[in-house]
1. Computing distance in nm of label points 7 Å out along Cα→Cβ at positions 32 and 80 gives 2.0 for which of I, II?
2. A value of -11000 was computed for helix-only ellipticity at 222 nm (-39500 (n - 2.57) for each DSSP H run of 4 or more, over all residues; to 500); which of I, II is the source structure?
3. Using the calculated result 1.05 for Rg/Rh (Cα atoms, Kirkwood Rh), pick out the matching structure from I, II.
4. Given that FRET efficiency 1/(1 + (r/R0)^6) of positions 16 and 120 (r between Cβ atoms, R0 = 25 Å, to 0.05), derived from a single structure, equals 0.25, which label among I, II identifies that structure?
5. Taking mean count of other Cβ atoms within 10 Å over residues 64-71 as the criterion, which structure among I, II has the greatest value?
6. With mean count of other Cβ atoms within 10 Å over residues 56-63 derived from the coordinates and found to be 20.5, which of I, II does the value describe?
7. One of I, II was used to compute log10 I(q)/I(0) by the Debye sum over Cα atoms at q = 0.14, 0.16, 0.17 Å⁻¹, for residues 48-167 alone, and the answer was -0.73, -0.87, -0.92. Which one was it?
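Every number here is computed from the coordinates shown, using simple stated rules; none is lab data. Everything quoted here is computed from the prediction, not taken from an experiment. Cβ atoms are built from the backbone, for glycine too; each structure is taken alone.
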Structure I
Amino acid sequence: MKIGILGGTFDPIHKGHLAIALHALKNASLAKVLFVPTRQTPLKERPDILQVEHRLHMVELALEGGSDFALSRIEIERTGPSYTVETLQTLKEQLGVKAQLFFLMGWDSFMELPDWKEPEKLIQLCKLIIFNRPNRLKQELEHLDKVIPGLSTRVIMVDISPIEISSTNIRARVAQGLSIHGLVPEAVEKYIKENQLYQKRSI
């Protein structure tokens, strides 16, 4: 069974995240995509990140009613920084040997892979689905292959139209009193309004 993994702070989850997951589901013939909210991201620390309970609940609301997407609390339930290699190892143990893992990444995150914890082990635990294929793909892959041997054989490139939605922009719009209708699922929009999230915090 092919299982996609989409990690992130999801602060908040938005329609871009869902579009990426749906695109991977169809183009890589995945059986399911697991959304894995992080408790603490090692490479991108933000002191003002929203409380995990709010972020978790917004993901639950966004995925409600769907059978192809599911929420994993694996990183939320673990203390300390969220290292992807550890998450993948645990998922392998939980899902069994028949599960094939596919980790979804944007190009920017992919280029940072050498800085991740144990990238050589990471690519043995999963294949990487990379979005937004750049013109310099071959050159960049050759460079990364020298740093992480065998990486190019573990990569699946998926072309997708640029998604002009970001959590940063959504937080900024809320702080400025602007509408976020259409950027996030309606249930998430309602939750943000009811709980007055992102209104008095830096972005």
Structure II
Amino acid sequence: MGAVSDVKPAFISDEVAADDDFIVTAARPNTVATLANTAFASGGARILTVTTAGTSDNAKTNTIVGTDVFDNALTEVIVSTGSAEAVDGTKYFKTVTSVTSSAQFAGNIEVGSIASAAQSVGGGLRVRLKGFSIVSGGTAGTIEFIDGTPESGTVLFKSRTIGTDNTTIDRTIPENGILFENGLTVKYTVGTIDMMTFFFA
């Protein structure tokens, strides 16, 4: 018998649109908000955004607790301004377990997601990427291959979708592939991809 391959496939299909009230719908919680959803249908992680309706909420905060792309605990504090506007965070949340306001806001708040997304390949373990296939969405975009988390990892290389819907890009990486010692994260913008397949060992 021939040697058994150690290469595994991983699939990402994410067409979940950005939604400014996906986590918390319009409400004025005194402290802990009621969550409408705690995870995204794609299984990926998103940057969150807090939108305020009031104009006198400068420096009030919402502390978001959940998990990151590798299922580790993650916390972020998003500080609102004095204007009725959306303020984006900087961390990628795979799940959200709580949203806690520092004080009751003058107007309703909403907590949702923007289109910037990330997912892990291989569950945060050391992996070698051997190849990938990307089915483009209707808009061209850049896909980043990161060693570690999207917040603090190192971008090892990038690829770009064509922007023609359902057009496929296939790439094979020579030799032993590219090593991601701290886990492989793929960062992308929703709408630029329909499906991605990664081959790793």
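1. Corresponding structure: II.
2. I
3. Working through the options, I get structure II.
4. The correct label is I.
5. Largest one: structure II.
6. Corresponding structure: I.
7. Considering all the candidates, the number was obtained from II.
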